[in-house]
Structure 1
Amino acid sequence: MNLSGRVPLGVGIDIEDVARWRKPNIRWQALFTEDELAYCRGKGDPALHFAGFWCLKEAVFKAAGSALDITLRDIIITHRADGTPRIELRGQDESLDDRLLVSVSHSPNSAVAIAIFLDGESFH
């Protein structure tokens, strides 16, 4: 991706304690899609992935939520063929692949994610 001349419109970051996600909770499960739930549950340590997904949703919301008028439920996490996270936003017409940069990481105890929302134009 060529970022030359791109202006960040928002940056979001979130960090979570993985232990918070060890006990399933019906309220927070409602914030994930069926595909997201299946993905996390299919991992060796689902809590690690739930915490990472939550961080990613929070980071995206902080970076782009007000500009795009979205809620946490509108943020859908999928993966590219290479395994990197990809964000889809319910109700948004345009692809955000070139406007939303995301990264997520975790350790056994913590998960963290960052999102950078870029303008739609290049300025030179």
Structure 2
Amino acid sequence: MIRINVDLNSPLPAYQQIIQSLKIEVLSGRLKNGDRLPPIRELAKLLKLNPNTVAKAYYTLESEGFVESRPGSGNWVNVRAPGLDGLKRSMLDGETRAYLDRAFSLGAGLDDVRNSVERIAAHE
């Protein structure tokens, strides 16, 4: 079963949260190339969202090349192995950018960030 998390209190729009959750599912291996995604109305009902929100997420994923829409058949994961590396890099860059923005807003410098990362990684 795939995990899609939507926090209605988040500043990130619900459709973007769906996109992010589905990409994480692909990277984790829980969703694989060729897997069928839940129907739009079913997922909307499960997440208590408007079907247009889910449709927007699926449409965006399709335009990015991660989903293939088959009329009358649904939406399917369409990610090839080379695309996974780019997806992982893109998501990691986004998370890193967000972390750095928060760290710098706290007054931390690049050396502080580097030391923090090394200290935490050493304990993993």
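Values quoted throughout were computed directly from the atomic coordinates according to the rules given, and no laboratory measurement underlies them. All figures in this text were calculated on a predicted structure; none of them were measured in a lab. Cβ atoms are built from the backbone, for glycine too; each structure is taken alone.
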Among the shown structures 1, 2, from which was the value 40 of relative contact order in percent (Cα under 8 Å, 6 or more apart) calculated? 1
Supply the structure label, taken from 1, 2, corresponding to mean projected area of the Cα convex hull in nm² with the calculated value 9.4. 2
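Taking 0.95 as the value of FRET efficiency 1/(1 + (r/R0)^6) of positions 10 and 50 (r between Cβ atoms, R0 = 25 Å, to 0.05) derived from one of the structures shown (1, 2), identify that structure.
Working: 1: 0.55; 2: 0.95.
Corresponding structure: 2.
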Can you spot which of 1, 2 the value 2.5 was calculated from, given it is distance in nm of label points 7 Å out along Cα→Cβ at positions 58 and 98? 2
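The value -8500 for helix-only ellipticity at 222 nm (-39500 (n - 2.57) for each DSSP H run of 4 or more, over all residues; to 500) was derived from one model only; which of 1, 2 is it? Please list the in-between numbers first.
Details: 1: -8500; 2: -19500.
Matching structure: 1.
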